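I've put the structures underneath this note.
Since every read-out is calculated from the coordinates, none of them should be taken as a lab result. Fair warning: this is a prediction, and the values are worked out from it, not measured in the lab. Cβ atoms are built from the backbone, for glycine too; each structure is taken alone.
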Structure 1
Amino acid sequence: MAGRRLELVGLGYRHRMHDPRRFKPWNTRPGAGIHDITFSLPTGSIVGLIGANGAGKTTLMRVICGLYQPESGEVRLNAETIAAPGMKPRGHTQVGFMPEQVSWPGPGTPRQALECLSAMRDDAIEHDIDSLFKLVGLSSRSDSPLDSLSQGMRQRLSLAAALLGNPDILVLDEPLNALDPVAQIAFQGLIRQLAQRGHTILISSHMLAELDRFVDRILVLHRGQVIGEGEMAEVESDLGLADKMRFCGLGQAPTEIFSSEGLAVETSPDCEVGHWSLTVVLPSGYSQLHVTELISALAESGNPPYSAAKLNHNLADILAAATGLSPSEVGLEVDEHLVIPLAKIGGEEE
């Protein structure tokens, strides 16, 4: 398909909060939202939008899809402005939206549900619903009762609904939520297949591990602003996040070996009697050859590790490095009054 480039330029939106006054019971005030969002989605790529609960991910996606009217900035598709202040909020035929966890209630079948949605579109006659069911792997359940579908099947049905009209851009809000690990892997494979067919995909999650080795790039959102953008390794490098490895072995922990190599031991988790487990911070440029030599040195000292594994950074690590907050603070409950808690970061979503 002919790809289209999605661009956001200075995008801003704030929810209106009920703030009654004595003589103005209907009064509202600006609440949390998104602030000065600027980025572009490369054609045919999978971009992960990550952030803690309340970071503004859903608000941003709804502005992109035309459900909310932006208060500042623009959304452009192939250089055409599709959302801006003063423009009536409306969907776009080339932007498909999958909301978070659609329940698909009521009687009927997946086929009837898609036929109902398709009838609302201009291309309803031309669109082949059977091909959608085949694409998302629901052909055998297309005429089953909706209430008989598993959560994974409902997610596939929601994706099929987003694909009505064959949009170039897919916006998927937390599509991996409530899926078991096997269903997550299957759904990720389906998303990769769509990207290979030319779709540009923006997918949100509050779990970095869900998107690791799955997306091409990530956007880190915190309290309504993008605080990191690029490939995973690039973002980690820009934030100064060092690589870490965990070594486990039998006997007494050989901390002196790590110290002699100039390595910092960050933590020493509790483990069973007779075992040791150390997390080591690796300096920049520490190669696999260095790791092999370190393991050899441990073996020669009589303390060979039975496990040596690289640790992946999580979302809390990235947010803590970007904001200066501690990992425990970045995950605290959202406070709607903290619209501008930091010098640069704006307010978070409701």
Structure 2
Amino acid sequence: MTEYFVEITGEIPNLGKIEVRSLINIVDSSAHIEWVNLFGLISSNVRPVEFLITRSAYVRRAGRILSKASRNENPLALVDSEVISNSGAFENFCVRIDSSSNESIQIRERITKELGQKIKELSGARVDLDKPEKLFLVVMTPEEILLCDAYNSIIRPILRSQKAGKRPFFHPSMMNSFLARAMCNLAEVMPGDIVLDPFCGAGGLLCDIASIGGIPIGIDLNWRLLIGAQMNLEDQKKFEFGLIQGDSFRIPILKCDRIVTDPPYGRSSSTRGAQARQLVDTLIRQAPILLKKTGKVCIGASAEMNVGGIIEDNGYSIESQIQILVHKGLIREIFVVTI
């Protein structure tokens, strides 16, 4: 197996780690990942780098581990002609040390300067600190120093530009693009998958399903929100989708590959409390009929709804459960279940 690394952002670390695990599982189900703070050390038969930086909401960067040295060794031992050869061709580069390193600024500066000088001598490339063609990242774990060939996230700037407030139709209940993308990844949505959101509202999740290449099917009681969802999807130049006025008591579709949804607890008086729980319970009961074999369900909801209890009462085991503190009065929970 080849060794790779992934660095997640510090926004929601527990969600970021589970999102990465789900994406790695798509690429290579036999891969192993071990976490050191925000860094995941991956052993895989398949290169996951490009998939991670183009799909993950919470991956900052990823790449291949080029060399290792013990903490007792001189960091210059990380670089030789073979390492440079394995890095591919490049005309300019820079060396950085991961920001979570506990080393002093003086030590970090010394390491980057010395490694940069050696790489320059061996490769003939020049140093470019602003827009480097090649980024060498030094990761310092408690036991080792790693030199990595690193690539920054491609999808995060795109998600940042897709804030709910920037869409043609906005509603306060719309999920932010980062969380919507993460939920799609937890459900392992792939291009061509038919993905159901039975509480779609103005289509925040539907838009991200479509951007991945899935075919979104949205259901909502509110006609105005469905029109808004249509506007948002068409604004993305996505025209392969379905929108249905209805609720989860009677879902009029035959089969889907995934269910990704955010039940509407608290958005309106008609869906609060017991009725919202009943809608989720009905959805879980219908899931075996709706989903193709081994389909996944990802549900995000207020902790007050006790969605975990609903899932377990229906005889299913929870694969993943993530709690996110939204603000002092609201904890959001995300659940992943294979039906």
Structure (1, 2) behind the derived value -10000 of helix-only ellipticity at 222 nm (-39500 (n - 2.57) for each DSSP H run of 4 or more, over all residues; to 500): 2
Relative contact order in percent (Cα under 8 Å, 6 or more apart) - structure with the largest value, from 1, 2: 1
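Given a value of 5, 24, 29, 20, 13, 8, 1 for P(r) over Cα pairs in 10 Å bins from 0, in percent, calculated from one of 1, 2, which structure does it belong to?
2
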Per distance in nm of label points 7 Å out along Cα→Cβ at positions 219 and 235, the highest-valued of structures 1, 2: 2
Per distance in nm of label points 7 Å out along Cα→Cβ at positions 19 and 283, the highest-valued of structures 1, 2: 1
Structure (1, 2) behind the derived value 0.60 of FRET efficiency 1/(1 + (r/R0)^6) of positions 139 and 323 (r between Cβ atoms, R0 = 30 Å, to 0.05): 2
